[in-house]
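Next come the structures, one after another.
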Structure 1
Amino acid sequence: MFARGENIIQLMERLAPKHYAVPDDKIGLQVGSVAREIRKVLVTLDVTQAVVEEAKSLGAELIIAHHAVIFRPLAHLRTDTPSGALTANLIKNDIAVYISHTNLDSADGGINDWMADALELNGRDVLEEVHTDQLYKLVVFVPESHHEAVKTALFNAGAGWTGNYSHCSFNIEGTGTFLPREGSDPFIGKQGSLTETKEIRLETIVPLSVRKKAIAAMLKAHPYDEVTYDLYAMDLKGRSFGLGRVGKLSEPETLDEFADRVKKAFDVPFVRIVGDGAKKIRKVAVLGGSGAKYMRHATFAGADVLVTGDIDFHTAQDALAAGMTIVDPGHHAEKIMKPNVAEWLTEQLARQGYKTEVVASAVDTEPFRLR
């Protein structure tokens, strides 16, 4: 059985929810339709004509990319322009394109975490918050016989977390009353008879990001045909998600030694460096893509170095004057997303019994070359 396109998109939005994206980012389905079975998915950083030809040769019906195909508002769709010809090639060959951009940057276990993993950073924090998970208090009334089952289902669905503590709940014994009416299917009691039963009031915390999943798990584990529960918004702050990561190396390195680490981690032929090569580096800020405007965020976070792409001349001058160190591996370092997304999606599809194949693109979309 092959997954339908909608199933694959749901999985991608579990990894990188849309509300994690920065405002006005161009994400989601941009070309084609996913209302069909998908036999093969191609994961790429950019969608170029070479990538489309690769998708055609592989028989991929869906491309998942990081960078948008349609970024600016279209004034026309002319097939005699590069962008128009690219779109026409996709449509002609019935290949859909789905974009996961800053939401994949911000996601827990997304691009910035993969980059931090590659640099072996410990004790990480978010560099720039984009979204804070709203917390809710869930209260449900459960018969004693199913109390543990419902509680476990909620915890397994991601409920019960506060800070670094998991499996948090509060439980009070009491007496529930109800009168099953015509058409009901009571687990306890009989139609037409007022029933009293020992119940437990179970309270726990549910983040917005897992609210639907947690409620579905609770309802499935609960024995009643009509489940009584309440959901309250809380003032308590939930987890923060956002761009970039800040963490520490296990041992200090010189800037030049660290630059070699960056080259190896992101498989790039060179890096551009701002700062004294002998400077000791311990705390590192990393942000995939173009991160020049986050230099101040890195400084405020106490980072010794900012690792990001597309640093311009004047930003480099400002950084040097301010004593801030930068290592620029280029925007294309985000290619780290290709094998990671392909691996994650393959695992998720296999768990659900789908035979859909996911392939990381072998096309190098780096536009620069060295002489």
Structure 2
Amino acid sequence: MFDALKHGNFALDNRVAMAPMTRSRTDQPGDVPNAMMATYYQQRASAGLIISEGAPVSSVGRGYSMTPGIYTEAQIKGWKLTTDAVHQKGGKIFIQLWHVGRRSHSSIAGEAPVSASAIKEPDQVFGPLPEGGFGMIETEMPRAMTEDDIQSTINDFVQAAKNSIEAGFDGVEIHGAHGYLIDQFMRIQSNHRTDQYGGSQENRMRFMLEVVKALVDAIGGDKVAIRLSPFVTEGYQEADPEIVELTLKAIEALAPLNLAYLHFSENISNYQEVPDSFRKAVRNVYPNPIMVAGKYTKDSGQAILAKGYADLVAFGQPFITNPDFFYRIQHDIDLTPVDYEAHSTFYGGDEKGYIDYPFAEQLLQA
């Protein structure tokens, strides 16, 4: 876990990543990244790689209020504060490119949500409350995307990737997990299309592959990654019986693109345990770096690396309360536990519960 990783031009000082986590701390109006966010990420720059919170690639791709976009000049300028701050500490940071699809509301996106098909399931997202303030609100019925919409959205991802490089990011991670737009195209429950983007498994993975290939062409494979979650059922009432088989086919198609890494999100929401048979099947068709995330500990992270099933381990909530998480696990220093009673500070707010957590050295000096 503490060893360096090198894959072509993609190189990291260690194999501990900070997982993407929505924190909703942008400046308003315009959902612009700010100096407080730059401090937050800089504090955590000892990770081999930071993956930013999800950044919508367009206004209609937005599904949570106060999340930082990457589609306006002000947002690009705001993100430069973060990338400069992380690089000053010797860290590396990818931005997660996000389109939530149907997991949204017109009060957030500014228009009706879009998806592979006009299908809604019970779901809630973080948005403006009728009585004022912000909280969890029910999503709206999405509009089925036309083929023109699909091409326009691919273009949005490409422009967002170019904007990300301009903003100083080391690369981009496409959010293809957790029931968001790309995942909606891949799953039977949310994709009832009868054109080239629906029906067969090959058609349902087409949108995802076209997005990835377009970004590889635009900024280079060593600067592109994707996150998938075939064993997580989020945003759906039932698990998809074909998603694992489809994912393996998609991964095989991704292999020649030599991406920076392939990121599996596991063990959250409604999930199934990932069997060793799947991990072995992935390794048989995918020779490039693999990252895993989902309630891993130092020990379980070391174990999956030792088995050769992964090359990187991402940690989420421990990085919230331990800005020096890498240093602590490297030196076996106790972690500051996540305060679930203070869950309200996860989304929105000020410095409290965001950049006020102590470093181990501060605690030792106290």
Structure 3
Amino acid sequence: MKVGILGNGQLGQMLETSITDLKDIEVSLYDLRAHTDEALEAFIASVDILSYETENIPAHIVTLLEPHADKLYPGLNALKTFQNRLLEKNALRNAGIATAEFRAVNSLEDVHTAVQELGLPIVMKTTTEGYDGKGQFVLRTPDDAAPAWNSIGNRELIAEAFVPFERETSVIASRDRDGNIVVFPMTENVHHEGILRYSLYPAPALSQEKAEQAERYIRQLAESLDYVGTITLELFDTEDGLVGNEVAPRVHNSGHWSIEGTEASQFRNHMLAITGKSLGATEPKFASVAMLNVIGEETPAEKAEGIDNAYRHSYGKEARPARKLGHVTVTGSTDAERDATITELNALMPEGIWPPKQ
């Protein structure tokens, strides 16, 4: 069986390496940056199953995928839904998941209307593309309306009411072709300037009620879309419960810890799901695990190579500011053991975000 992955970045590469022991599956990666229609058609014809490492696939390429929808996992419905933040919010609500109040914005007048209806502050985002804080603008006063529109407008936007959250979390699941679902443990995710810097398992002080709510939410979401593959639901943790933020119809940065940290990683389970094989277990192999992103330069990550409970992953990318160049997984038999190693590696993170504020 030959699987084709649209995208040959780090996610595509980790999907490929997650099943090197399965000799009946061959994986081929397609470079979306070097796309031609002819090359894509030849690539599709050469594989039995198609998947993708990113939902940010240009519309004209998505059109070319439509005649081959029967071998695309996750399916076209999921891909198109989560390419657009308005469709995404509606999908979350249709699945019974709480979200922020939101409005579509197509003009400066719409921005003013959103301010009046949603109150301040509000978060304005482009409905398509935009990640790691890109394509976003926070409005704190009515005078921010014009700067927001001038900065990211002249295209479809979504205005979201601000959610007073205590922290950001995520839950990841994999669903196979028969509808079986396995759910990974939740993580707490800490961002800086819109970029994920580290994820912690277990999410500190997570109540059983919220853990069950997150699992219920992601099961409802996957089932509502007849989803096949790995899916990620980012959640705001609030005083009143969990609120859906964004969805990634793919493996996700906050789940990289699963490579060393769980019996089967998010990558392996994605590949098992789309190829019709049985899903692997998601039980943690360690009491405590963290994932630290390597951003901008790799030198601080070199220290991990001399630490027994740290595992360095380099993506082989050219260094530049704010670029994800790799990650380091830290494991521990206790939170204290894990956290002591994170402290040794704190040069990977901006000052002030580690240790967590109590």
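Since every read-out is calculated from the coordinates, none of them should be taken as a lab result. Keep in mind it's a predicted model, so treat the numbers as computed, not measured. Cβ atoms are built from the backbone, for glycine too; each structure is taken alone.
Tell me which structure, out of 1, 2, 3, gives 19.8 once mean count of other Cβ atoms within 10 Å over residues 33-40 is calculated. Don't skip to the end; give the middle numbers.
On the way: 1: 15.2; 2: 19.8; 3: 11.2.
Computed on structure 2.
Could you figure out which one of 1, 2, 3 the value 1.7 for distance in nm of label points 7 Å out along Cα→Cβ at positions 177 and 193 was computed from?
Details: 1: 1.7; 2: 2.3; 3: 4.5.
So the calculation was done on 1.
Please compute distance in nm of label points 7 Å out along Cα→Cβ at positions 41 and 265 for structures 1, 2, 3 and give me the label with the greatest value. Provide the component values of the computation, followed by the final result.
Values: 1: 2.7; 2: 1.8; 3: 3.6.
Largest calculated value belongs to 3.
Comparing 1, 2, 3, where is Kirkwood radius over Cα pairs in Å highest?
Details: 1: 23.5; 2: 20.5; 3: 21.1.
Ranking 1, 2, 3 on Kirkwood radius over Cα pairs in Å, first place is 1.
Identify the structure, out of 1, 2, 3, from whose coordinates FRET efficiency 1/(1 + (r/R0)^6) of positions 81 and 225 (r between Cβ atoms, R0 = 25 Å, to 0.05) was calculated to give 1.00. Spell out each step's value before the answer.
Working: 1: 0.00; 2: 0.65; 3: 1.00.
Label of the originating structure: 3.
Which of 1, 2, 3 yields 26, 24, 18 for semi-axes √(5λ) of the Cα gyration tensor in Å, for residues 145-320 alone, as computed?
The read-out comes from structure 3.
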